[in-house]
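Next come the structures, one after another.
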Structure P
Amino acid sequence: MSGNQDLARLMREKAEAIAATVVELKDINEAFAYALDICEKKEACQLLISGCEEKLSDNAEALCEMKQKKIIAAPNLSDKEYDAFAKLCEERGIACVREGLRKHLAGIDIGFTHVTMGIAETGTCVVSSNSEELRLASMISEFHVAVLPKSKIVATSYDAEATLNELMGTGKPHYTAFISGPSRTADIERVLSLGVHGPLELHLILVEG
C-alpha cells in the first residue's frame with residue numbers, strides 16, 4: 001500500500017472518531033454530485049422572523065416576503081470548476097454563490113471548499129486563504145463539504161510546519177482555519193452540543209491525486 005493510501009486511511013480513522021463523515025471519491029465531479037445530493041436531502045435554512053404584520057420599511061418587507069432557497073457557497077473553486085458546479089446547482093433549483101457571503105449570514109446550507117492540507121494524526125483539515133469569503137463558507141454553513149486530495153495529507157502537525165510557514169509568511173492578512181470535525185462546545189452545563197459555533201456536519205471527501 002502506498003504512503004498516500006496509508007495516510008488517507010489514518011486521516012479517515014481520526015476524522016470519523018471526531019464525528020466527521022468521510023467518503024472517498026474519484027474526482028471533483030463526484031464531489032459536486034455528493035454535495036448536491038446531501039443539499040437536496042436536508043431542509044433549507046430557515047429565517048426566524050417576527051413582526052412581519054407591522055408597518056415596515058421596504059427592505060424589511062422584502063426580507064419577510066423572501067422565499068427561502070437552498071444555497072451552496074463555493075468561494076475557492078477555479079472559474080472552470082465554479083461554472084460547472086453553478087450549472088449543476090441551477091438544474092436542481094439550488095443557488096450557488098462564491099462571494100458576498102455576508103449577505104447570507106442567516107443561512108447557507110452547504111459550504112463547499114477545497115482543503116489546503118490534511119493532518120492525519122488528528123483528522124484535521126487546514127483551510128488557508130487570504131479571502132474572508134472562504135473563511136465564512138467553512139464557518140457559517142450548516143454543512144461543510146471539504147474536498148481533500150490524498151496527496152495533500154501529511155502525517156503530523158510537525159510535517160505541516162513548512163507549508164504553514166510558507167502560507168503565512170507573506171506579510172499580508174491571512175485566514176487559516178484548522179478544522180477537526182463539526183463545530184462543538186460544552187460550555188453550557190458541560191453538555192456537548194454540535195453546530196453552535198459553526199457547521200452541524202463536516203463531510204470530508206478524499207479524492208485521488
Structure Q
Amino acid sequence: MRLGILGGTFDPIHFGHLLAAETAREQLRLDRVVFAPAAQPPHKQGQPISPIEHRVAMVWLAIVNNLYFLLSLVDVERPGPHYTLDTVRLLRAEYAIDAEETYLVIGADSLTQLPTWHEPRQLIRLCRLAVVTRPHHLVDMAALEHDLPGITERVDWVEMPALDIASSDLQRRVRAGRSIRYQAPEAVMRYIAEHCLYRSDP
C-alpha cells in the first residue's frame with residue numbers, strides 16, 4: 001500500500017489542501033491520502049487557532065465524498081507536542097507500511113524549512129517526501145543537501161497548478177465579511193457560518 005500523509009492545522013481546510021492531496025495521489029499512484037489535523041502544531045505555539053473539534057469537522061466535510069481520502073485522529077488522540085515525526089511513525093505502524101510506501105505531502109516552502117523541524121534526519125529516513133511545487137518554482141536543493149545529507153534522493157516532486165490560497169487569508173476574508181466561495185468547499189463554508197468561526201479578531 002502506498003500511503004500519502006497530509007498533516008496541517010486546516011484552519012480552515014481549503015481547495016489548495018485538497019488539490020495538493022489529489023495531485024500527489026495521482027502523480028505518485030498513492031492508494032490513499034490520510035489527512036491528519038494537528039491538535040497542537042509546534043510552529044504555532046502561542047498563536048490563536050480554532051478548537052480541534054471544529055478543524056476535524058471541517059476536514060471530514062471536505063473529504064467525505066472522496067474514497068481515496070481518509071481522516072486520521074492520530075494527532076488528536078495523544079498528548080502534545082505533536083511532531084510530524086511522531087505522526088509518520090504512528091501511521092506507518094497503523095497501516096503496516098515501510099518507508100518507501102510512505103509519502104509525506106508537503107509544500108516546497110515547508111521543504112526549505114525542513115532543517116528546522118524536529119529531528120529532520122530521522123524523518124527523511126522514515127518516509128519519502130512528496131513535495132508539491134508550482135511550475136517554475138525553484139528550491140535550493142544544494143543548500144538543503146548540505147544541511148540534510150541524502151535528502152535529494154528522498155524527494156518526489158509533484159507539480160501542481162498554481163492555486164494561491166492560504167487559510168490565514170480565508171480567516172481574514174470571513175472576518176471582513178467577504179466571500180470565500182471557490183476557495184473552500186461549500187460544506188466547509190456552511191460550517192464556518194453556522195459556528196461563527198473567524199468572526200472576531202484573534
TODO: Out of P, Q, choose the structure whose coordinates give FRET efficiency 1/(1 + (r/R0)^6) of positions 19 and 83 (r between Cβ atoms, R0 = 25 Å, to 0.05) equal to 0.45 when calculated.
DONE: Q
Task: Identity of the structure behind 16.0 (criterion: mean count of other Cβ atoms within 10 Å over residues 35-42, calculated), options P, Q - done: P
- [ ] Figure out for me which of the structures P, Q the number -9000 belongs to, where helix-only ellipticity at 222 nm (-39500 (n - 2.57) for each DSSP H run of 4 or more, over all residues; to 500) was derived from the coordinates.
- [x] P
TODO: Supply the structure label, taken from P, Q, corresponding to Cα extents along the principal axes in Å with the calculated value 65, 45, 38.
DONE: P
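Values in this text are rule-based calculations from the coordinates and carry no lab data. The structure displayed is predicted, hence computed values, not measured ones. Cβ atoms are built from the backbone, for glycine too; each structure is taken alone.
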